[in-house]
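Structures are listed in the sections that come next.
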Structure I
Amino acid sequence: MLTQNQISDYDRDGFLVIENFIGEADCDRLRSRAAELVHEFDARGVMSIFSTHEQTRTSDEYFLESGDKIRFFFEENAFLPDGRLRQSKERSINKIGHALHDLDPVFNEFSRTEKIKELTAELGIVEPLLLQSMYIFKQPHIGGEVTCHQDATFLFTEPLRILGLWFALEDATTENGCLWAIRGGHRLGLKSRFVRVDGGGTRFEVLDKSPWPEESLRPLEVSKGSLIILHCLLPHLSRENRSNKSRHAYTLHIIDARSRYPATNWLRRSATMPLRGF
């Protein structure tokens with residue numbers, strides 16, 4: 001699946017881009033299924049907003065209990081002051097998460113291919129467990145910024161054995177909010193953890209207060225069907241989408257069963273729905 005040069009590039013840079021990893025038909029199938037899920041979603045009474053600017057404030061129970069469910073989160077600028085949506089729900093959803101890969105047959109089939117299993121093994125995940133999935137819309141005109149972060153801040157294992165897979169279901173450019181990454185930034189160490197608080201809620205546990213060297217950020221513009229593999233310590237972000245084009249993507253996070261998954265992680269599952277591999 002991967003050449004030795006590709007593995008070396010991933011180890012050096014903290015990310016790897018593989019073009020044409022999935023076909024156009026698979027991209028369109030996931031987009032079509034996501035559209036069906038949003039259409040079926042009853043948005044009455046749901047105002048859960050996803051924002052990385054005030055994450056401890058916006059992480060309500062609807063969000064915190066989504067680890068073993070399919071739930072819908074709105075863009076920060078989706079609502080009018082009186083609480084009504086500015087536009088249709090189809091143009092207002094930020095993302096769907098976080099158990100699409102287990103609960104929806106279309107996303108389950110896509111997420112558990114031999115191709116992805118082999119790729120995961122080649123990158124050192126010996127006993128893979130599919131932890132989290134997200135369908136991200138990056139809506140035209142209101143697609144919110146995702147500030148610079150490391151995946152291990154939100155999904156932590158001891159030792160760190162976490163792999164992020166980011167599938168471009170549409171072309172991702174600087175115009176519509178592609179990913180940006182600090183090449184080699186995974187060697188800077190973990191800066192913070194987003195943890196549960198006893199009694200309810202969340203907080204950031206700061207480990208390193210030094211700022212990100214954001215002047216080193218580089219855009220990862222990719223075409224539809226590309227895969228971006230992300231090291232769990234890689235600093236990356238995406239900017240606002242103020243264009244008239246969406247930037248749909250599907251993401252998977254995979255951990256290794258040999259590592260411990262602390263109970264302080266925000267994402268939890270009930271005992272009746274344990275994590276599964278391929």
Structure II
Amino acid sequence: MQEDPVRMWRPSGEERVLLMAGPTSQYRIDPRGEYVFGILDGENPMRSRRGRERRLVQPGQLVAWDPSAAHEGSAVEGHPWTSRLMVVEVADLTALSHDPESNSLADVVFPEPVLDDPLLAASFKDLFQAFESASTQLERNERLAEWLQDLISRSSAVRPRRSATSRREERALQVAFDYIGDQPERNVGLDELADAAGLGKFRLIRLFRERTGLPPHALQIAHRIRLARRLLEDGEPIAQAAAAVGFVDQSHLHRHFERSLGLTPAKYQQRFRRG
């Protein structure tokens with residue numbers, strides 16, 4: 001987001017949810033392992049673009065952006081629009097709405113990200129209000145899980161798989177996910193990751209892409225960015241945050257951070273403090 005009035009905050013106790021609200025005239029987000037949900041308030045529409053797809057989002061409509069591609073928005077005739085956004089920072093969306101054993105990782109995609117569904121829109125407003133209010137963490141978690149389940153059942157598709165996986169490969173893939181997620185700051189090589197998972201490295205890369213839409217290194221960067229956000233939210237200096245999460249220097253954090261959420265680390269820190 002590019003306009004100062006946009007507020008950003010994380011509800012107390014919520015490690016996976018980032019909230020944004022306010023007027024803006026343009027944005028660009030390249031989500032990696034996270035989903036962006038939102039609704040347009042006010043009277044002005046927004047033009048959206050994802051790859052070759054072009055859409056006009058009207059006030060009252062929901063948007064549900066999966067991590068499959070970068071997307072951006074711009075004002076119509078220079079009139080800023082107002083929105084409420086919820087960024088769910090998790091590669092496994094289904095784990096938030098179902099039992100983890102019943103669904104595989106990151107299979108949920110939204111082929112049509114602009115949804116004209118008044119019931120879903122109304123329930124999203126209620127959900128957002130619950131996250132803004134002094135509701136308990138249990139209530140927020142329940143509301144989010146129920147809303148995601150409703151959204152997924154009515155509006156999502158399943159990412160096509162190009163190859164079958166055995167139970168051994170499923171377990172190996174989960175080991176690889178955990179290996180990256182538990183120590184994102186480490187400079188892990190592909191051979192090391194493949195050895196830890198017990199799979200061939202080319203098979204491992206293929207399974208990563210099929211399940212998450214990302215190669216292993218991109219998922220590692222996504223984890224680093226999410227960890228950097230937490231440090232910046234706590235007031236950590238940018239250079240120290242970059243070093244702590246494994247980036248070579250501050251400029252590398254700057255480049256990847258701005259690409260992921262359309263903000264520099266400094267602007268994110270300023271805006272989050274105001275929120």
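Bear in mind these aren't lab numbers, they're just calculated from the coordinates by the rules spelled out. As the structure is a prediction and not an experimental result, all values here were calculated from the model. Cβ atoms are built from the backbone, for glycine too; each structure is taken alone.
Some observations on this one:
- Computed over structures I, II, distance in nm of label points 7 Å out along Cα→Cβ at positions 179 and 243 reaches its largest value in II.
- Structures I, II were compared on distance in nm of label points 7 Å out along Cα→Cβ at positions 171 and 195, and the highest value belongs to I.
- FRET efficiency 1/(1 + (r/R0)^6) of positions 155 and 187 (r between Cβ atoms, R0 = 25 Å, to 0.05) - structure with the largest value, from I, II: I
- Highest-scoring label, criterion being distance in nm of label points 7 Å out along Cα→Cβ at positions 83 and 235, among I, II: I
- Sorting I, II by relative contact order in percent (Cα under 8 Å, 6 or more apart) from high to low puts I first, with the largest value.
- Structure from which -5500 was derived, helix-only ellipticity at 222 nm (-39500 (n - 2.57) for each DSSP H run of 4 or more, over all residues; to 500), options I, II: I
- Computed over structures I, II, FRET efficiency 1/(1 + (r/R0)^6) of positions 43 and 227 (r between Cβ atoms, R0 = 35 Å, to 0.05) reaches its largest value in I.
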